[in-house]
Each structure stands twice: as structure tokens, then as C-alpha cells.
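Asks: Following are the structures in question.
Derivation of every value follows stated rules applied to the coordinates shown; laboratory data play no part. What you see is a predicted model, and the numbers here were worked out from it, not measured in a lab. Cβ atoms are built from the backbone, for glycine too; each structure is taken alone.
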Structure P
């Protein structure tokens with residue numbers, strides 16, 4: 001048997017060992033643009049991809065868009081107990097700082113720390129989410145290391161359309177959303193509003209490290225205690241209480257169609273997000289049963305814990321963001337331009353540095369004494385223009401990209417830690433910016449009737465500049481530090497081959513080089529114990545992939561093997577003078593694994609899905625435990641109008657060393673969670689939905705306590 005037939009046969013045999021089902025939220029026949037900047041079927045792009053549609057999103061409760069991605073192949077969504085209001089996602093072991101996240105092509109990664117706050121993104125006005133795994137720097141530059149996720153908002157196709165949702169769930173988790181769109185002649189316009197909130201999920205514990213008595217300066221214990229320990233062998237003294245979240249999102253869009261091929265679209269999204277903690281509690285009580293929130297506590301081994309009441313007060317945070325997008329498309333001439341502006345104009349958190357004289361849960365809730373405020377707004381401008389050119393067997397994509405991101409952190413002393421806008425005195429300023437210019441070229445070459453060769457290259461020139469760290473000294477004067485600028489260049493090549501055996505089966509192999517520019521706060525911020533490193537260099541990653549895809553009317557399955565080696569991994573390192581730390585490159589991280597995703601429709605009523613990701617991660621040759629080794633999603637779906645019922649299951653392996661305790665605060669436990677969603681169509685367009693998350697009420701930790709069993713009821717209307 002020839003090598004050409006042997007490779008897909010071996011891949012098919014490997015995939016055949018899995019369950020013959022694939023996630024119903026993915027349609028391998030969808031059109032995707034993000035993968036190659038060309039409109040292509042997902043079946044025929046040389047990458048591991050998924051498309052999450054609006055129809056699939058409405059089948060289950062979605063408190064933020066991380067929920068919509070939670071069942072995607074290779075995606076780990078942190079199961080924190082905050083009602084799903086905020087979380088991060090990991091794809092192939094790459095977090096949001098190493099994955100490019102976009103809204104209508106506009107990067108959302110923060111200019112401060114490169115993370116993405118999923119809670120501030122709209123959920124009710126989404127057409128689809130395109131997910132591309134693997135190296136993407138040849139087209140998108142930095143951050144596109146683990147992949148690219150492009151969230152695409154809906155455009156009006158009718159004279160009048162819209163949707164509304166009203167939901168209520170456990171812990172007073174509420175969601176209201178209303179969107180409407182109109183179309184008149186050449187004009188299109190849309191308006192939207194969404195509000196999501198929760199009154200809090202218990203589980204945000206506090207642990208403290210014990211110390212030996214100093215024989216030269218002994219202290220007299222106020223209480224003798226015997227406390228449970230967390231997974232890092234600290235002692236759990238109580239909890240910050242319940243985490244409250246509140247998010248509001250406003251959206252506006254305006255579009256004009258010059259003709260059937262040319263259009264100009266503007267979209268604006270404003271999001272305001274606040275979080276807080278309420279009702280702290282302690283595990284220590286006095287002889288009369290009164291809660292104790294402070295003092296010097298002595299453990300059975302005579303070590304002590306020094307506790308202050310303000311230890312029980314969590315962060316009071318704010319995240320407000322504007323995202324502007326202006327897009328021009330000339331589909332006839334294949335010319336596309338995008339300009340975007342992301343402004344995190346209010347981003348930071350305050351902490352208490354004091355406590356009331358009389359300490360209990362009520363006085364801590366009401367306390368508004370002195371504190372500290374870390375305020376770090378950031379901005380990002382992005383311009384991209386590219387043109388696709390057809391030349392016989394070649395389709396060229398030629399483009400230019402400009403990006404500028406900056407942050408400006410101010411640290412304040414506050415007279416009242418819950419009043420961030422008044423009574424504040426600055427004592428530190430940090431800031432800097434990065435500017436990028438890039439040119440990219442891709443050639444899709446049809447080397448045979450059934451084979452396409454993709455050759456891509458991007459050149460990025462990145463400059464970090466205007467970095468500063470200014471601190472207030474004890475004598476009232478300021479110390480000014482201005483850092484020199486630095487420039488570096490990166491070439492990001494990519495080579496991929498896609499071969500179609502017939503209309504249902506295809507295979508691909510690819511190699512891509514990608515890079516991750518230094519996160520600005522790691523370069524320029526001074527936090528006291530962590531100092532700036534203006535010489536920090538980028539991480540680089542080389543990724544190899546080979547995959548096979550099958551797609552027919554009832555059965556779809558795909559398998560991908562990948563190997564990604566990251567060089568010059570950035571990590572927090574100690575300086576020679578302890579306890580000062582700084583970010584610097586430190587060794588290599590290798591991620592390799594296999595992804596399997598499949599679905600099967602038994603008949604018009606029943607379908608099932610499953611996907612599995614095995615990721616073996618090693619840093620400098622040793623196991624890297626922060627990345628789950630095994631990740632499984634599977635379930636069944638029953639459709640019989642007016643009913644639709646979905647049963648979903650997720651298994652995630654533990655994310656810690658074998659000698660670390662499980663089932664404790666700060667542990668990263670393995671877990672298996674089952675959820676049930678049911679939809680009943682009352683009349684056309686009006687759907688009643690009920691959902692039970694974590695049916696069997698599994699209790700586990702993902703550093704924080706994870707979400708236990710919750711219930712949600714919602715009413716959705718589309719017109």
C-alpha cells in the first residue's frame with residue numbers, strides 16, 4: 001500500500017477507537033474565514049477548527065462566552081464558583097495570554113496583562129464563534145500561538161429582527177438581554193442591551209502560612225486553634241464570603257451596503273463589570289461561640305498565625321471596556337480593511353488595609369476605611385488591510401497590520417477603600433507601550449485537483465517604548481525611572497498541505513512558527529516584590545500538526561496530532577537579592593497530544609457527540625502539571641418538537657503533582673460533571689428552558705471551590 005493511502009488509514013484507525021459521536025454544537029460543514037483569511041469549508045482548511053453557532057449557544061445557559069466554548073475540543077474552562085460570570089479558557093494548554101481573542105477581528109487581549117475578561121463580552125448578539133487551534137502568527141502575528149478565537153456578531157438580514165432573554169438561577173443569578181436589528185434599503189442598524197448578575201457563590205477561602213515563634217520577640221497567643229490545611233499546606237482561617245458579579249453591556253451597529261459586494265460597517269460595544277465579596281466568615285470562635293476575625297492564633301505544634309480582620313475582605317474590582325470596530329469589505333475585488341480601538345478605560349481593584357474596631361460579619365460588610373487602589377487602564381489600536389488575488393492555480397493573500405497597545409498604572413492610597421474616585425493619593429506610576437508593524441503574504445496553491453499547498457510568511461517589527469516607573473519616596477519626593485526602548489523583529493513562516501480523498505474525507509499536515517511579545521506589565525510594572533524587566537524578550541513556538549477529517553450527512557469525525565515547542569518560556573524568577581522577583585525567560589515548554597472529535601445522528605430525533613484531548617506537557621523535561629492531561633466532553637441530544645433535551649458530561653484530569661493533596665482549597669482536582677438542559681417551544685420563536693448544572697452535586701476544587709449543583713430557568717424569544 002502506498003504511503004499516500006497508509007497515513008490516512010492509520011489516522012482513521014486511531015480515530016475509530018473513540019466513540020463515534022461529535023459535538024452537536026459544531027458543524028464541520030460551516031464556512032470559516034479566520035483560519036486562512038479565505039472563505040472555506042471547515043472540512044477543507046488545513047487546521048483543527050470548530051464553529052460554535054448562535055443556534056447551538058441558545059440550547060444551554062450562557063452566562064459568558066467561555067460557557068459557549070466549554071465543550072469545544074481541547075478547551076478547558078475554569079469551573080470557578082461565581083455563577084459563570086468570569087473565567088478563563090485554556091486551549092491545547094495555552095491560556096488567553098497566548099491565544100489571540102478577537103471580536104469582529106478586533107483583538108481583545110488586554111494591553112495590561114494580555115488576558116481576556118470573558119465576563120464583559122456580549123452573549124446575545126453573536127452569529128458564531130470561529131475557533132482555530134494551532135500556530136496563527138503567519139497571518140495574525142503575536143498572541144496567536146495556541147490559536148485564534150474570533151467572535152463574530154450578527155448582522156441584520158431582514159427588515160426587523162431581534163431576540164430577548166430573561167433567566168433566573170441559583171444564588172440569584174440573573175440575566176436579561178434584548179437585541180433588535182432593522183434593515184431599510186442599503187442601511188442596517190442594531191441596538192442591544194444585556195445585564196447579568198449574581199448575588200454570590202460561597203467558596204472563596206483564605207489560607208495563611210504559619211510561622212515559628214521568634215524567641216527574641218515572642219508574642220502571646222490570643223487563641224489556641226486547630227485548623228484544616230489547604231493543598232499548599234497553609235491553614236484555612238475562613239472565607240471572603242460570597243462573590244458578587246454585575247455586568248452590563250450596550251451595543252450599537254450601523255452598516256451601509258453600497259451594492260451587493262461592497263459594505264461598510266461600524267460596531268460599538270460598551271461593557272461595565274463590577275465584582276465584590278460579601279458576608280465573610282471565620283473558622284475560629286471564642287469560648288462563648290462568637291466569631292474571631294483577628295489576633296495571634298497558636299496551632300497544636302506551637303507555630304502561630306498572625307491574623308488581621310482585613311484578611312477577610314476580598315478585592316473590590318471594576319472592568320469597564322469600549323470596543324469600536326470599523327470594517328470595509330469589497331467581496332468582488334476581495335479587498336478587506338479593519339480599524340479597531342479597544343479602550344479598557346476603567347480597570348483595577350481596591351483592597352482594604354484596615355478594619356473596624358468591632359469586628360463581625362456585618363461590620364466587615366459595611367467597612368469603608370483606608371485601603372489601596374491599583375488602577376491600570378489600557379488601550380489598543382489595530383489596523384489591518386488585506387487583499388486576496390486569484391492567479392490561475394494560486395490565491396494570494398497580501399496584507400499589512402499595525403497595532404499599538406499601552407497601559408498606564410497608578411497605585412493610590414485611599415481614605416475609603418470602597419470610594420475609588422475620591423480621597424486618593426498616588427504613590428506609584430507605571431506605564432509603557434508597544435508598537436507593531438507587519439507585512440504578511442499567503443499563497444494557496446492548488447498543486448493538483450485534490451491537493452492544496454499553503455505557504456505563508458509574516459514579518460513583524462515590534463518596538464516597546466516609553467516605559468516608566470515613578471515612585472513616591474518616604475521624604476515626599478519622587479523617584480523617576482525611564483526605560484530605554486527596544487526593538488526586535490520576527491519572521492513567522494507557515495507551510496500546510498490539505499488533500500481531499502473524496503467529498504467526505506480529507507487530511508492535512510502543517511508546520512508553523514509563532515511568537516508571543518512580552519506582556520507589558522511584566523516589562524514595566526513595579527509591584528514592590530516584582531520589579532520591571534525592560535529587557536524581556538518574546539517567547540517563540542514551533543508547532544507541527546497532522547490531521548484527518550471525515551464528514552457526511554450523519555457522521556463526522558476528525559483527529560489531530562500536534563507538537564508545540566515553546567522556547568524562552570517567560571516565568572517569574574528570583575533576583576539575587578531576595579525577596580525581589582522579575583519576569584525572565586527560563587527554559588522550554590513542550591506540549592504534544594492528540595485531539596479526537598466526533599458526532600453521529602442516529603435518526604431525526606437522536607444524536608450524540610464526544611471529543612477527547614490528550615496533552616502531554618513538559619517544561620525542561622519535567623511534567624508540567626498546570627495543563628490537564630486528559631479532557632473529555634460527551635453527551636446526547638434528543639429532538640422532538642416542541643421538546644429538545646441535552647445531556648452533557650465533562651471529565652478533566654487533575655492539574656497538580658501526585659504528592660499534592662486533593663479535595664482541599666488550592667488543589668486542582670480531577671472532576672466529572674454531568675449537566676442537563678431541556679428546551680420547550682411554547683410557540684414559534686418562544687422557548688422555555690431549564691438547566692441543571694452538576695446534577696450529582698460533585699464537590700471539588702479548581703484552586704478555588706468549584707461550582708456545585710445549580711439550577712437555571714430562562715425564557716427566550718426571537719422575532
Structure Q
């Protein structure tokens with residue numbers, strides 16, 4: 001490498017970076033931004049930079065929708081650059097389009113227009129998915145520095161910092177950093193990591209230049225306090241500091257972002273840079289770069305160019321001079337836009353809504369498709385086989401449902417197999433889906449035998465440890481589910497029931513460990529008593545283990561026992577409720593006298609002998625006629641109206657019924673109508689757990 005280049009520690013870490021970092025936002029496809037260079041020219045830049053001593057390269061997953069990472073990875077391979085010598089930095093936060101020219105963040109567009117729900121932000125799912133996708137594009141087995149591109153207002157700091165820690169521990173990433181946020185946000189994230197013995201940030205990629213110095217107020221003192229290095233982006237202010245103001249370039253004519261630079265002091269500052277460059281006989285870019293390098297809070301600026309000539313010019317930073325800081329304008333007034341991600345950011349809704357699962361950063365569709373109905377009729381007479389099931393899954397996805405719930409026990413694993421096949425056959429994007437499954441009950445080799453049936457004896461089928469929530473069964477079950485689903489991770493892994501034979505300590509540690517092993521992203525609980533949930537969740541929190549983000553409980557107009565204890569408990573912990581059987585096994589979808597295959601073959605329906613069943617169903621029927629909608633829509637709309645419910649899990653045995661139920665999203669019930677539906681309810685015996 002060229003001896004001219006300096007190498008400096010990144011903050012207090014042991015990692016050294018080149019004093020100039022090559023920014024790769026300029027490399028990708030002009031379809032994304034007109035000023036972006038194509039692959040051939042980009043690789044020339046990377047080669048030149050490396051030959052001049054630059055060994056640190058910064059990119060992001062969003063640049064040209066991943067193509068920047070692809071080009072950097074190709075350059076490393078083609079130029080045979082030694083991996084151990086390089087410092088490769090990338091970022092996660094923004095949504096990525098599938099094509100180079102896609103612009104999910106463009107004015108007039110929303111992420112939803114591109115099928116983006118969880119594929120953005122700093123939730124656990126997106127961090128893991130993004131890291132793996134970046135590694136694939138870069139053709140690398142680890143990233144040196146993974147940076148959060150912006151602060152995420154929709155994901156708890158705890159979830160973000162734990163996920164970042166886990167990708168480091170998994171070996172995908174060596175260090176983590178943050179980019180453009182407020183100082184108080186950085187402080188909160190860093191302090192949480194330190195207090196909880198998690199991986200802390202070693203860098204801040206902040207916006208800083210002669211014409212944007214707001215970071216001097218709060219951010220630089222905060223970074224100094226934590227010993228974190230600053231690697232500023234846009235130190236030449238998108239080229240404004242590289243030439244006189246009236247100079248036209250491709251970027252000045254096509255970069256919409258430049259419109260934000262409406263800082264009053266710009267003419268005066270650019271004028272002084274121009275004046276000093278003439279006085280010293282060097283370029284304006286060298287003056288502006290030298291000023292940034294003179295600032296004690298700066299480790300290394302990130303420089304991106306669209307011509308080799310400009311890159312060569314900038315590297316002539318031998319004019320580095322501490323006195324320059326005294327020769328420029330004073331701090332300009334704050335601009336109207338501070339280049340942080342505003343808390344108002346959210347996806348405008350379409351017909352299908354997407355909501356956070358409790359306080360977690362994971363978003364689920366407002367209606368979740370339950371897959372208990374898919375498998376084999378040998379297991380339950382009302383279950384649909386593979387061909388029909390895949391039609392349902394396709395219809396659901398086409399109508400905005402991206403969250404699918406199954407369990408290992410459904411048709412003894414066949415439900416998971418079918419869901420996995422559907423994902424493959426329909427080519428559904430994995431990063432878009434939220435796949436939920438459960439464990440607890442025994443899975444029998446014979447698909448026609450139901451371990452849920454009365455009188456079932458596990459020992460008769462060779463089942464000893466293959467049930468419950470023991471550590472052995474949790475690990476075995478996760479691996480078996482992944483194999484059946486043909487996936488490498490499960491988004492939400494739920495305990496189907498409470499295990500009276502396994503200590504809570506063993507269960508919660510094992511669940512934590514399958515998360516840490518990368519098999520699972522989040523964990524949840526299903527039907528149990530509130531005191532049991534409280535004990536499990538409190539143990540996890542007290543011992544810094546992975547807590548539950550969801551409760552799949554039994555809840556409908558004809559079974560409201562959860563309102564007494566469970567819903568207040570979930571509210572206390574910030575846990576989302578995703579109720580099963582919100583239509584009362586179909587009882588709330590038609591008059592009581594009507595016969596169906598399920599009513600004749602579902603043994604579980606025998607337990608639905610609630611005292612108020614007839615009266616409640618009668619009122620649903622009456623209101624459906626009054627409003628001109630189906631009984632299923634009324635019942636679903638009621639569940640959706642309850643503040644404790646995140647999203648109900650709906651399972652059907654006909655496409656017609658599924659289409660009908662989705663219409664409930666447009667049905668709004670008045671307070672009087674809700675009260676009228678609820679009025680006949682009488683307390684019932686526990687149904688669904690013991």
C-alpha cells in the first residue's frame with residue numbers, strides 16, 4: 001500500500017481505518033440515481049483507491065438497491081484484494097427495491113407499493129435478513145462494520161441492540177456503528193448496550209461538513225464521552241464545496257437531495273473556500289477535505305466521487321492545516337432538515353394494515369392466516385389437502401397477508417410441509433414473510449393419528465421426551481420444523497401450551513438459546529393462565545433472557561375469559577395478542593342450526609357449551625342482517641375493535657369464506673353495536689388449556 005495514507009483507530013476500538021474512506025454510494029446503476037457510475041467505471045475507482053492506500057470501503061444495502069454491494073464484492077474478487085487487509089462497512093435500515101431503478105423512498109411512493117413491511121428498520125427480523133443478504137451480495141463471510149443507517153422509531157432499542165449483539169456473536173459482523181440520529185438517541189442505545197453487556201457502537205457516520213456543522217452542538221461531545229469515532233458522510237456537501245456555486249454538474253442537475261441544502265450561510269462559506277483554495281494554490285475539494293480532517297472529533301471522512309480525476313484530487317490532502325478551522329465562517333443557523341429520520345415516518349396504509357406485534361419491532365398483517373386447516377383429512381375430517389391449501393396461501397398473500405401461523409402438531413407436521421412448499425412454489429420473498437409455528441404436543445409419525453384426541457397415550461407411540469417444553473424437545477422441535485418448512489429460521493416460535501413437567505427456568509433458557517443460535521427470531525406463548533405467563537415472562541426479563549413478544553390466546557365473542565386476567569397482563573408487559581379461533585370454530589359465521597363438515601367432525605366443538613352461546617350468535621346474526629354484511633365479518637370486526645388484540649388468526653376451509661372474512665377490515669362497529677354484541681355474554685369454563 002502507498003505510504004502516504006495514514007491509518008487511525010476507529011474511536012477507542014482496536015480497528016484501524018484509512019484516514020480517507022471510500023464511499024460507494026456512487027457505484028451501482030444510473031437507473032437509481034443518474035449520477036451513479038456503472039460497474040466497469042466503479043471497479044476502476046476501487047482499484048485506484050486501494051492502490052493509493054485506502055483499505056476502508058463504505059457502502060449500504062440500499063445503494064442502487066444492493067447493486068453497490070454487488071459491485072464492491074466483485075471488485076474485491078476481480079482485483080484479488082486481500083480480505084484480511086480490508087475494512088468493509090455497510091448499513092441496514094432502509095427498504096430495498098427488487099430492481100436497480102426501484103425507489104421505495106421516492107416522493108409519492110410508499111414501501112408498501114414494493115411489498116415492504118418488515119424489510120426495513122431495525123427490528124430483529126430485518127437486521128438478520130439484511131446482514132445475510134449483504135454478505136451474499138458482497139460475496140463475503142463477514143462484515144467488518146455494520147451500521148444502523150437511521151434510528152428506528154418503531155422498534156424498541158432493546159430489540160435492536162440485542163439483535164446487533166447477536167449478529168456479532170454469530171460471526172456475521174465484527175463491529176457495529178450508528179449513522180445519522182440525534183445525540184440523545186445515540187446515547188440511549190449506547191448506554192443500553194453498555195449497561196447490559198452487549199456489543200456497543202464504535203462509530204458514528206454523521207452528516208458533517210463546512211456548511212453543515214450541527215453535530216458540534218450535541219453529537220461530538222457525546223461521541224467523545226463514549227470514545228466513539230466519527231466517520232462523516234458528505235464532507236463535501238454533495239459536491240457543493242468542490243467548486244463555485246454556479247458550476248453545473250450531472251449531480252447538481254439530478255440529485256434531488258441537494259434541494260435540502262437551503263442553508264443561509266452557503267454562499268459565504270463556499271466563497272471563502274474558493275478564496276482560500278486560490279490563495280493556497282489547491283482545489284476547493286482539498287480545502288474542504290482538509291478542514292474536516294483538522295477537526296479533533298473526526299476519525300476519517302467518507303469520500304465518494306464520480307470521476308477518477310476528482311478522487312485523485314481529494315487524496316492530495318497534504319494541505320491538512322489546523323489553522324483552517326479559524327479561517328471559515330462561524331456555525332451557520334440550523335437548516336430546516338437535520339437529516340435524521342423523523343418520528344412521523346410510517347407506511348401509509350392500504351386495505352391490508354400492518355401492525356407492530358406488541359412493543360416489538362416486528363410487523364404482522366392485521367389478519368393472520370391460520371394453517372391448522374391445511375394438511376390431511378386423515379388427521380381431522382375438515383382439513384384441506386395440499387393442492388387446495390396452496391391456493392388459500394396464494395390468495396392470502398395476494399391480498400396482503402404476509403403472516404402465516406402453523407404448528408408442528410397440525411396434521412403431524414404436514415401443515416408445516418405444505419406451508420414450506422407453498423413458499424417455494426409461489427416464490428414468496430422470505431424477507432417479506434412472517435412465519436410462525438409452535439411446539440408442545442407430540443408429533444406422531446402416522447398422519448392419521450391425532451395426539452390432541454381424547455385418550456391418546458404418548459407412550460403407545462414411543463413418545464417420551466418428544467413433547468412439552470424441555471430443552472431437548474425445544475431444540476429437536478425447532479430443527480424438525482425448519483426442515484419441514486424448508487427454511488433456515490422461524491420468525492416467531494411459540495409454546496403451544498404451558499408445561500407442568502418442566503421448570504420454567506429450563507424452558508426460558510432453551511427458548512433464549514434457540515434465538516441466540518439463529519434458529520428463531522422471536523418467541524411467543526399460547527393458551528395458558530395469566531399467572532403462568534407472568535412467571536415465565538418475569539423470569540426472562542429478570543435473567544436477561546429473550547422475552548415473549550406475543551400471546552396466542554383463545555378469544556372471541558363467545559369466549560371472553562381472557563379479558564379478566566390475560567389482557568391486563570399482556571398490557572403490563574407490552575405483549576401483542578394474536579387470538580386463535582376468533583370465529584368460535586365457525587359457530588360465529590352462521591346460524592346455530594346450520595350443519596357443516598367441521599361441525600360434524602370437529603370433536604373440539606363439543607367443549608363449546610357456553611351458557612350464552614345461543615344469545616350471542618343470535619345477536620351477531622341480527623346485526624349482520626342490519627348492516628348487510630356476513631356474520632363472519634361482524635365477528636371478525638368485533639375482535640379487530642378490541643384494543644388488546646394485535647391481529648386475529650383466521651383459518652378457513654374455503655376460498656369464498658377467506659375472501660369474505662377479509663372484508664371485515666372495512667367493517668366498523670359503533671360503540672353501541674359493540675355493547676349490544678357483548679351484552680349477553682356470561683362467564684364460561686376454561687376452553688383451550690388446562
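Asks: For which of the structures P, Q does the calculation of helix-only ellipticity at 222 nm (-39500 (n - 2.57) for each DSSP H run of 4 or more, over all residues; to 500) return -1000?
Replies: Values: P: -1000; Q: -10000.
The read-out comes from structure P.
Asks: For structures P, Q, calculate distance in nm of label points 7 Å out along Cα→Cβ at positions 100 and 652 and state which one comes out highest. Intermediate results must be reported in sequence, preceding the final value.
Replies: Details: P: 2.6; Q: 4.3.
Biggest value here belongs to Q.
Asks: Which structure, out of P, Q, was Cα Rg over 2.2 N^0.38 Å, for residues 116-363 alone derived from, given a value of 1.46?
Replies: Values: P: 1.46; Q: 1.11.
Value 1.46 for Cα Rg over 2.2 N^0.38 Å, for residues 116-363 alone corresponds to P out of P, Q.
Asks: On distance in nm of label points 7 Å out along Cα→Cβ at positions 132 and 628, which of the structures labelled P, Q is highest?
Replies: Values: P: 2.6; Q: 4.8.
Largest value of distance in nm of label points 7 Å out along Cα→Cβ at positions 132 and 628: Q.
Asks: Additional query: Using the calculated result 3.0 for distance in nm of label points 7 Å out along Cα→Cβ at positions 308 and 468, pick out the matching structure from P, Q. Show your work: numbers first, answer last.
Replies: On the way: P: 3.0; Q: 7.0.
Here the read-out was taken from P.
Asks: I have 33.9 for mean projected area of the Cα convex hull in nm², calculated from one of the structures P, Q. Which structure is it? It would help to have the intermediate numbers written out before the result.
Replies: Details: P: 33.9; Q: 31.7.
Going label by label, the one that fits is P.
Asks: If you work out Rg/Rh (Cα atoms, Kirkwood Rh), for residues 428-587 alone for P, Q, which one comes out largest?
Replies: Values: P: 1.18; Q: 0.96.
Answer by largest value of Rg/Rh (Cα atoms, Kirkwood Rh), for residues 428-587 alone: P.
Asks: Starting from the value 0.05: which structure in P, Q was FRET efficiency 1/(1 + (r/R0)^6) of positions 204 and 620 (r between Cβ atoms, R0 = 35 Å, to 0.05) calculated from? Intermediate values should be presented prior to the final figure.
Replies: On the way: P: 0.55; Q: 0.05.
Label of the source structure: Q.
Asks: Computing Cα Rg over 2.2 N^0.38 Å, for residues 108-219 alone gives 1.12 for which of P, Q? Before the final figure, lay out the partial values.
Replies: Working: P: 1.75; Q: 1.12.
Source structure for this number: Q.
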